[in-house]
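Q: As C-alpha cells, here come the structures.
Here, each number is a calculation from the coordinates, and none is a lab measurement. What you see is a predicted model; the values in this text were computed from it and never measured. Cβ atoms are built from the backbone, for glycine too; each structure is taken alone.
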Structure P
C-alpha cells in the first residue's frame, strides 16, 4: 500500500507557511485574524506527517492488530475489520450525531486550525492531503456546519469533530464565504475539490481530539482578556462616579498580600483614576462597600484564574490528542488517553466561575449607584418618581447574574457511562465550554449596563470636580453611542449599543487613539 494512494488533492492554498514550534495564544489569535490570508504547511510539517503516514501504512499491511486501524471502535475494539477504507468512512458518518445550534463561525475556524496544528505534529498517521484539505477549508473560509451539542469530552469531541470532517468525504454541510449553506458535495463540485478517500486510522485521527472545547476556549480567551481590561476601566469609572476612596488601591496594601492579579488591578484602577479631582476631595466616610473597595481582590483573583487557564490552553494547543499515537522513531503504535478532555473541563469550569465573579461584582456596583446615596439621585433618574431611570436595567443585570450562578455548576463534576462501559469516565468539557460561553455573553451585557450607569452618574456630577482624563475619554466616546437620559426611554437598544461598544475594542485602544489625535 503506497502512501500516495490516499493523497486525493494537491494544495489549494499558496502563501506563508504556518509557524513551526510552540504556538502561544498571541500566535493563534494573529492567525485567526488573518481571514483571506492563505497559509501552507511548512516543509518540516509535511516531512513529519509523511514519515508517520508511510510508517503506519507499512504496519497496517502486516498482521498486527492495531486499534482503530483494523479493529472496531470503543467497545468494539476486539472486533477485527478487513475493509480499512470503509471502516474510516463509517466512523465519520456514524459519529456525526450532533444536535443544537451550529457553533459560531469563529469557533469552527479555530477548530480547523487547531486540528491542523495537532495532526502536523507527525504522530497521527494521516496523509498530508488530509491535513491540507482541512487547511484548504480554513484558507478559503469554507466552514463545515458543526452542531454545538453532543460531545462528552471523552474520546475528545467525537460528534463535533465528525461534523467538522464530514465535508472531506462529501458529506454534511458547509457555509460558503458568501454565506450560502450548501451540501458538502455541491460545495466540493463548485470548488473543484475531489472527495477524499480516507486511509487507515485517518477518520479516527480526525474525530479524536479536544479541538471543539479548545477552539471555544481560545476564541473566548481573547474576549476575556479584553473583558478584564474593560472590567477594570468601567469599575474605575463607577468608582469615581460613586466618590470612592482611593486608599483601597494603595500599593502597600497589595504588596503585603502579594497576589499578582490584585496588584495588577490596583495599579490599573489607580492609573484610570490618575489626576481625578473627584477622588482627591476630602470625605466624611472612611470605607467604601466591598464592590468598590475590593475591586483589586475580586477582579485580580479572576485575572489569576485566566492566567492559569491560558497556560492549560496553550499546552493543549501544542499537543497531540488523538489515539492511538504513532511513533515511527520508536517503531511503536500505542493506545492511550490523550483525547480525554479533563484538563480542559476543569479549566472551563474555573473560567466560567471567574467570569461570573466579574459580572457579580459589577451588578453590585450598579445596585449601589442606583441607591440614591452620595449625592446621586435615586435610580440615576432625572425627576425620580415620574421617571424610573435605571431601575429595571439593574433587574436585567441581577437576572443574568442569577442565570450565571446556575451555569457555574461544574460540568466536570458530572459523568456518563458510555460505549458499553469502555468509556466509563468522561470529562463533560464540551458542556463546560458551552456554559462558559454563555456566562461570558451575559457578563458582557452586565458590564455594558454598568457603563451606562457610570456614564449617567458621572453626568450628574456635572462640573463639580473634573473627571480623570482617561475616564473622560471613555465618557466622551460612550456618549457618541448612548445619550444621557433626562427622561425615561426604551432601554433595550441602548443596552445593546453599550454592550456592542465594549465588545468592539479595548478601553486602551480608545484612550491611545485619543492621545494620538491630540
Structure Q
C-alpha cells in the first residue's frame, strides 16, 4: 500500500460477494461515501468493491459503531490487470482503503477490445467510461428512466458515439413521437407518412387478419377462414405468371392484387346456397374497400400498380448501401393508431426474416431501436400479440443472425420481463417509481444490485450501467450532447406560452385543414 492510501476501516465479516466492515476513525467518515470504490488487500492480490450500504449499530460494549457493506467487483493479482470476479478473498481484520487515482484508472480502464465512449466515471470525472462495442450490440441493451431523466438524450448520445467510428452501420429506429429526426440530420434516412411504402402483400397472415378482419362478433372465425383461402389463391394467381406456385403459402411475401383478392372472395360467395351465409364475405369486401379509400392507409393500400419491389424496400430500410446514412428513422407519429402495432410487427419481422434467410457472409448486422418499447412488448397480454412474439424471438435468437435490440422505455415495469432480461446491458437513469425499480432489480445481474439503490438520487445525465457491455457495474455521467444532436423535446412550456395572448392568424383553420387531410 502507498502512503497516500486512506484507510477507512477493517473487514468484520465476509459472505460470498459481500464484505462488511467497521469505520475505525470518525475523521475518515467523510471519505466513506455510498457508491465509493474501495480496495482490500488479500494474499498477493487486491480486491475491489463498491460501498452499497452504510449503517450504525451498538457493539458489545454498548458504544455506537459505524458500519459499511462492500459489494465485490474484481481483483488484481500480483500487479496484473484488473479482472472481474474474485479468486482470493481478504481475511477478517484486513484493512479497507478508499480507491483513488491509479486504482480507479485500473478498475475502469479501457478494455483491450473495440469500445465506444459514452461518458465519465462518477468517482472521477476525468476518467472516461467505455462500453465494449460487440458485447453491447451483440447481446442487446436497454435504456431505462423516468420521464424527464434524459432518456432520449442518452439514446441519441449512445447511438452517435457508436456511429462516430462506424460510418457503415445499419440502425433502424422506431420513433413514435417524431423526436429524433433533427438529432441525426443528414446521417439518417427519414421515413414518414409522406414517403412510407409498406405494401399490404408484405403482411403475414396474422397481421392481415388484424387489419382486414372484424375485431369481434359472430362472423370473425368465418372471415378468418375465408381470408386465408382467398389470400393464398390471390398470391398463386400472381406467382403463376412467372413460374411454379408450389412453394407459395399464405405467409409467403409475394405480391398479389387486391382486385384478385376481391374476385376470389366473390367467386367463393357465388357458390353459396343461402344468402344469409354471404355476410362474412361482404364484411371482408367492405373492409378492403374502406382501406383503399382511406387516405390514412395510403402508404399500404394505395395504387393499382402491384410489382415485386421487396428488394428496394428492404435495401432502403436496412441501408444497403449505406451511402452516408447509417440510420433509418421511421416516424410512426402519423401512422393511424389502429394499425401502428401491425406496422411495427411487420417491420421487425421482415428485418428478422431477412437475417434468418441471409446465408451470405459477412452477415448484415442490424440494430433495431424501439423507443417507448412498453407499448409493443407489454408485461400483460394487451396490444398486438405478433409484435410481442417477434420482439421476443429477436431477443432470444437475434444474436445468432446479427439482429440486435435496443429497448428504450420510461416504464420498465410494464415491459415483458422475459424480453428485458435478454438485454444484457442496461443503462438505468433516474427512477423514483417503486415498481419500476423492483422490476429493474429483477432484470440485472447480482453484481449490480447495490448501485441500483441510488436510482432515485441520480442527477440529470447520470446513469447506472450494468451488464455484459461494461467491464464492471458503474455510475456514470453521460457526455454532453451538442444542441443540434439533441432530440426534439415533446414538453410544452405552459409558463412561457401563457404569458402572452394569441392572435388568430389562421393557425386554427390551418390546423383543422391538416387534421382533415391527415397531413402533418
Structure R
C-alpha cells in the first residue's frame, strides 16, 4: 500500500503532462484548422452551414465516444489490468469494440437517411440553399463519426495502459487534413464548394486518426477477439454504467444543440461566431480540465476498493483543483478583458475581420462566466465515475440543461428585444446562460462528493492571489492595447499584449510563492536547457 501511495501521484502527474501535451498539439492544429476555415468562410452562410453541419455528426460521437468510454469502460478495464487479470481484460476489450461497432453502424446509416429532419431540429432558421448545403455537409461528415467512436475505444485502451500522448495527439492528423484540402482547393471562388471540400477533409482526417492509434493498441491487446456476448460480469458492469453516462452525455450535448438552435434565429453569422468562440473557450477546458481529469481517472479507478480509497480520492481532487484553477482563472480574465485580441491572433485574416473579432469577444465574455465551473466540474464527474457512480452526474446534468434552455431563451433571444440592444449580443447571452447553469451543476456535484468523502476545494487565500495576479496582468495588457495603433497587424499586436499579460501573471504568482507557478516555471526552464 505504501508503494502505491508513492507511485500513484507521480503516474497521475506524468499522465496529466502527456495528456496536456497531446491536447496542446491537437488544439493548436485545431486552431490552425479554424483559422483556415475563418480565412475562407468567415461568418458567411457557408460558414454557418459548416458549423451547424459538424454539430449533428458530433452528437453520436460524443454520445458513444471518449467521455462515455472514460466513465464506463476505463474504470473497469483499468481495474482488471491493475489486478493482473489481462486475459479477462482482453476479452472485455474485444466485446466492447464489437458492441460499439454494431451500434455505430446502425446510427451512421440512420443518420445519413434522416439528415433533413435533423437539420430542421438543429437549425430551424436555415432555409433555401443554406439548408441544402448543410444537409450535404452532414451526409459527408457522418461516416467519419463512426470512425471517431472506434478511435475513442482506442483512447480508452491506451489511457488504461498509461499511454496518454498518442491518443490525444492523434486528432492532429484529422485537423491538418482539413487544412491541406482547403489549401489544395484555395482557388475555388464559391464558398459553398470550399465548405464541401472541408467536409471531405474531415472524413479523410477521421480515417487517419483511427489508423494512427491502431498499431499501438493491437500491441497492447495482442489476442483481441471480436464477440457480442455479454455474459461476463465486467461487460455487464460496463453496460450498466454505460447507459446513464450515455444519457448524461446526451443531455450535455442537448445543451450545446439548444445554443445552436437559438443561434440559428439570430442574424447571419451568429452560428459561425459561436463556433469560433467555442474553439477558443474549449482550449482551457481541454488542456487543463480534461487533461488532469483524464489522467486522474485511471489512477483513481485502480485504487478503487482499497482501504483508504476515499482519502486517496480526496487528496487527488484537492491537488488537481489547484492545478486547474492556476491556469483557468487567467483564462477567464483574459476572455473577459482581451477577447478581441485573442480572436484576432487566432483567426483575423481574410473574411474574418476586426468586426468579427469584436463579435467573438462578446461570445467569449459570456462563456467566461462558467469556464471555471466547467473545468472543475469535469474533475468531480471523474471522481464519481471512479466510485462507479454514473447516475449522480446524470441527475445534475439534466438540471443544467433545463436551466440552459430557460436562461438561453430568456437572455439570448428575448433580452435584446426587451432592452432594445444589438441582437448580436444574444449570442453572448447564450454562452452566459450555459455558464450560469454550469455553476449550478458544479455546486451540486461538489455538495454531493463532499458529503461522501469529506470537504474538497481550493483555499480562498489561493483564489484571491490567482484572481489578483490575473486582473493586474489584464490591466497592463488592456492599457497596452489602447496605445498600440489599430493599424498594426492583429497577430503581432496580440502576441505583444498576451505576452505582457502572461509574464505579469506568472511573475506575480511566483512572488506569491504559489507552488504551481514554481513547478510550471521550473518545467519550462528545464525544456529550454
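Q: Quick check: 2, 8, 11, 12, 15, 15, 11, 9, 8, 6, 3, 1 is what I get for P(r) over Cα pairs in 5 Å bins from 0, in percent, for residues 224-359 alone, calculated from one of P, Q, R. Which structure matches?
A: Source structure for this number: R.
Q: Comparing P, Q, R, where is distance in nm of label points 7 Å out along Cα→Cβ at positions 40 and 472 highest? Write down the numbers at each step before the final one.
A: On the way: P: 5.5; Q: 1.4; R: 4.6.
The maximum falls on structure P.
Q: To which of P, Q, R does the computed value 51, 22, 21 (semi-axes √(5λ) of the Cα gyration tensor in Å) belong?
A: P
Q: Match the computed value -9500 of helix-only ellipticity at 222 nm (-39500 (n - 2.57) for each DSSP H run of 4 or more, over all residues; to 500) to one of the structures P, Q, R, and report its label.
A: Computing helix-only ellipticity at 222 nm (-39500 (n - 2.57) for each DSSP H run of 4 or more, over all residues; to 500) on every structure in P, Q, R gives -9500 only for Q.
Q: In addition: Who wins on distance in nm of label points 7 Å out along Cα→Cβ at positions 80 and 264 among P, Q, R, i.e. which is largest? Can you show the working numbers first?
A: On the way: P: 5.7; Q: 6.4; R: 4.1.
Top value of distance in nm of label points 7 Å out along Cα→Cβ at positions 80 and 264 goes to structure Q.
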